[in-house]
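Next come the structures, one after another.
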Structure 1
Amino acid sequence: MKILKKGGNAADAAVAVAAALNVTEPCSTGIGGDCFCLFYDAKSKTVHGLNGSGRSPRDMSLEMLNTRGYNADNPIPVQGALAVTVPGAAAGWLDTIEKFGSKKVSIRFNNVQIPTLSLNISITDATRGSPYSSSDTVYFSVVDGNGNACSFIVSNYMGFGTGLVPSGCGFTLQNRGANFTLQPDHPNVVAPNKRPFHTIIPAMATSAKTGELLANFGVMGGFMQPQGHVQVLLNMVEFGMNPQEALDQPRFCIGPGHTGISSTISLEHGIASKTVLELVNMGHLIDGPITGLNRSVFGRGQIITKGAWWSAGRNPSDQLFVCDDCKVLWAGSDPRADGMAAAVL
């Protein structure tokens, strides 16, 4: 919030949030992890992406792991050094500031000053690789007064990652390398200098007609992320819900495993019993209704929209659609987590 008040843009503020969450939620995020960023440039109406994920070590190979006794039936320990990939988060912060920042403010980390490359904010926070079903991630959405937006996500993968702390440092190293498979013919097989299959995904929606930003959003949480994105977006597009209503609705999660009809479908408490019965009769394996803390499997999301394009009778894909309230920002924060929507006035 202070960065925005000082004249920084959405990218500047997003990096500031990422840094703060290193202290307040180290069990989910840190500079020992990875990040991804989407940035919407309001002047050019273009979306830019940044991949802040790291690669495996130069000497990491399937052959090396096999000689140590690891294979598809005996994978590497998720909390060992072999699961570490080069952390990309810190470089991702710097690249975000350099490529998308306002150049109006600077962010200082202890004695290291990073020059940063304008005001409302909403903060919160697949089986190609058989990833761990986890929601140990932070996601935050920022839109500034000039209409720029930053959709940002950071993760250690599993909680504190490997739990390994570099000597003299105050952060843990991620264990994203546990996402590699040790099956020789698999596209996600471990190899030197290779990125593993990833789960963290920031999201953004723009108008195909005008290029205007419609929604800056994300639903973090392992396998749930692409499913969550579709569900909350459809809640707005098809059912006319505002951002908070779209996040409040009960969800379903296919997987983990994504093996089609043979995979269990988790259903959150609140889904109609009639719907549950219909799914069972269709042959689906159902787990639910899921309540309480176990609802973490359904992810946690944040949304900011520009204008009420989601309201009844308004379709942003309609050629006649005109966003006459695009200066009004709507925000929602998932009740399954402790995030919040906040504004700089």
Structure 2
Amino acid sequence: MSKTMQAIAYTKYGGPEVTSIVSVPIPSPGPGQIQTRVVAGALNPVDWHQRNGAMAQISPYTFPQVAANEFSGIVTALGEGVSNFTVGDRVTCRTDFLKLGALGEYTVQPASFYARVPESLSLVDAAGLPLAGLTAEQGLDRLNVKQGDKLLVTGGAGGVGLFAIQLAKIRGAHVTTTASQAGSSIVKEAGADEIIDYKNEKVAEHPTKFDKVFDCAGGEEALINDIIPAVVEGGKITSVAGVMIPGALDDFNLGWKGPLVNGMLWWKSRAIRNAADARKVTYDYFFMHPDGVQLAKLIGFMEQGKLSVKIDSKYQMEDYAKAFEKLESGRSKGKIIIEMPHSKEIK
């Protein structure tokens, strides 16, 4: 086997022009890690934020940095101590948030991040599950969404929103979501009970008041003036797109920077925290974390036909620029997939 591979990588921080196909060494698995031959990777809005340098002050990249946060593929090598996977397993995985690495021909990630993909499911489509699927499941866990809850999912036609609607329906919640007319059909297909056309209707004017809100749309002004007033007293909002609050970045091991970062977040979040406190509503922000056990649970829902990955478009590796352009346009409805050159060999 060659010692190098082709990868879609960032050559420095910046705009679309810093992304290219480069030749880099094939990574080898260390203790507790798995090497995978990547079949496909999926794009998410966080990808272009990472490329632009959003995490540069927390954990700077070493360039070239292989791009993207989720993938599927075939296990090719096991690091010392890995006994729950076998070479040849079909798998999907959410990468380490700070190390990325999904869009190379091979990648190495901790074994605890992986889940098997059964033969009955498309391995290419499974690349679009980990990041948004785990974000949705963990957000619903933080809200403790259960049977009979009146849940609002903002941004329901986005990647996380579509999974959140489906997973909330599995839990028995009554789900209302915000979407444009263009996105209404796919949120209906996902199982939304009610749709608020956010371009023509205010959430705060909707007759339903919500027990819980999973915010996938963000916007400080919208949250303060439209979302918080729509929540019952004692209700809760969990966001992955709104204003970060103190503690949101603690899992990134900030060291001496931690108190400074939390102080800055306290200052920047004071308006939304005050608005929530005034309505006796809890406001929370979180970053998802890789979790192979939880990912396996989602794969199980897919196998049972309870959960599906909505695919917007698929691109070949050499067309990566078009894929990123579609991502940054904000016009995708579902996941954008990039297939590796050998994807056709593996079903």
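Coordinate-derived values only; no laboratory data. From a predicted model like this one, the values you see are computed outputs, not experimental measurements. Cβ atoms are built from the backbone, for glycine too; each structure is taken alone.
Matching task: -5500 is the computed value of helix-only ellipticity at 222 nm (-39500 (n - 2.57) for each DSSP H run of 4 or more, over all residues; to 500). Pick the structure from 1, 2.
1
Matching task: 1.9 is the computed value of distance in nm of label points 7 Å out along Cα→Cβ at positions 64 and 336. Pick the structure from 1, 2. If you can, show how the numbers build up before the last one.
Working: 1: 3.7; 2: 1.9.
Label of the originating structure: 2.
Could you figure out which one of 1, 2 the value 4.3 for distance in nm of label points 7 Å out along Cα→Cβ at positions 24 and 208 was computed from? Provide the component values of the computation, followed by the final result.
Values: 1: 3.8; 2: 4.3.
Comparing all candidates, it corresponds to 2.
Given a computed value of 43 for percent of Cα pairs over 20 Å apart, for residues 16-95 alone, which structure among 1, 2 does it belong to?
Details: 1: 50; 2: 43.
Clearly, the read-out refers to 2.
Out of 1, 2, which structure matches 0.60 when FRET efficiency 1/(1 + (r/R0)^6) of positions 104 and 272 (r between Cβ atoms, R0 = 41 Å, to 0.05) is calculated?
Numbers: 1: 0.20; 2: 0.60.
The read-out was computed on structure 2.
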